[in-house]
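Below: a set of structures, written as structure tokens.
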Structure P
Amino acid sequence: NTKAPAQEKVSKELHEINERIIQLVQVKNMGMATAEQEKQLKKLLVEQKKKSNDLKRLKAEQAAKKRYREIKK
């Protein structure tokens with residue numbers, strides 16, 4: 001199952017967001033997070049959810065198009 005360029009892009013963005021979340025969570029767990037970092041973490045978590053949903057939507061669209069092509073044959 002190959003990824004469409006749009007899926008690849010969103011997947012890459014999601015990966016980068018996850019990396020940043022991991023870093024911020026580590027800082028937070030050490031008790032060294034600033035208010036700004038806490039705010040950034042919250043924003044990233046929202047962004048992560050959005051990107052994750054985007055990716056699911058893109059995959060669903062791809063599957064639907066594939067099914068449609070199969071039916072049309």
Structure Q
Amino acid sequence: MNRVEQKRSKLGIWLERHNRDTDWLTRTSGLERKMIEELASNPRKSPRMITIRKILSAVKRVDPTIKVSDLWDMN
């Protein structure tokens with residue numbers, strides 16, 4: 001049986017590569033689970049700056065070299 005490929009954003013890909021899940025990010029960022037799941041699965045979703053700051057603060061605990069451009073395309 002073929003695995004159905006689920007669309008993931010850069011954030012979702014980062015979470016997978018670092019063996020983290022959306023529950024971890026929800027706990028460490030203080031953001032709502034629904035928002036984290038949407039940002040991890042929808043590559044077109046652009047978060048507000050305060051949300052970006054909270055997520056970056058959380059992921060920098062795992063990867064101190066992470067940048068905004070590693071997680072989102074900021075146009």
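A value of -31500 was derived for helix-only ellipticity at 222 nm (-39500 (n - 2.57) for each DSSP H run of 4 or more, over all residues; to 500); which structure in P, Q was it taken from? Attributed to the structure labelled P. Of the structures labelled P, Q, one was used to calculate log10 I(q)/I(0) by the Debye sum over Cα atoms at q = 0.11, 0.13, 0.26, 0.28 Å⁻¹, giving -0.40, -0.50, -1.08, -1.16. Name it. Of the options listed, only P reproduces it. Of the structures labelled P, Q, one was used to calculate mean count of other Cβ atoms within 10 Å over residues 9-16, giving 18.2. Name it. Computed on structure Q.
Calculated for structures P, Q, relative contact order in percent (Cα under 8 Å, 6 or more apart) is largest in P.
Bear in mind these aren't lab numbers, they're just calculated from the coordinates by the rules spelled out. The structure displayed is predicted, hence computed values, not measured ones. Cβ atoms are built from the backbone, for glycine too; each structure is taken alone.
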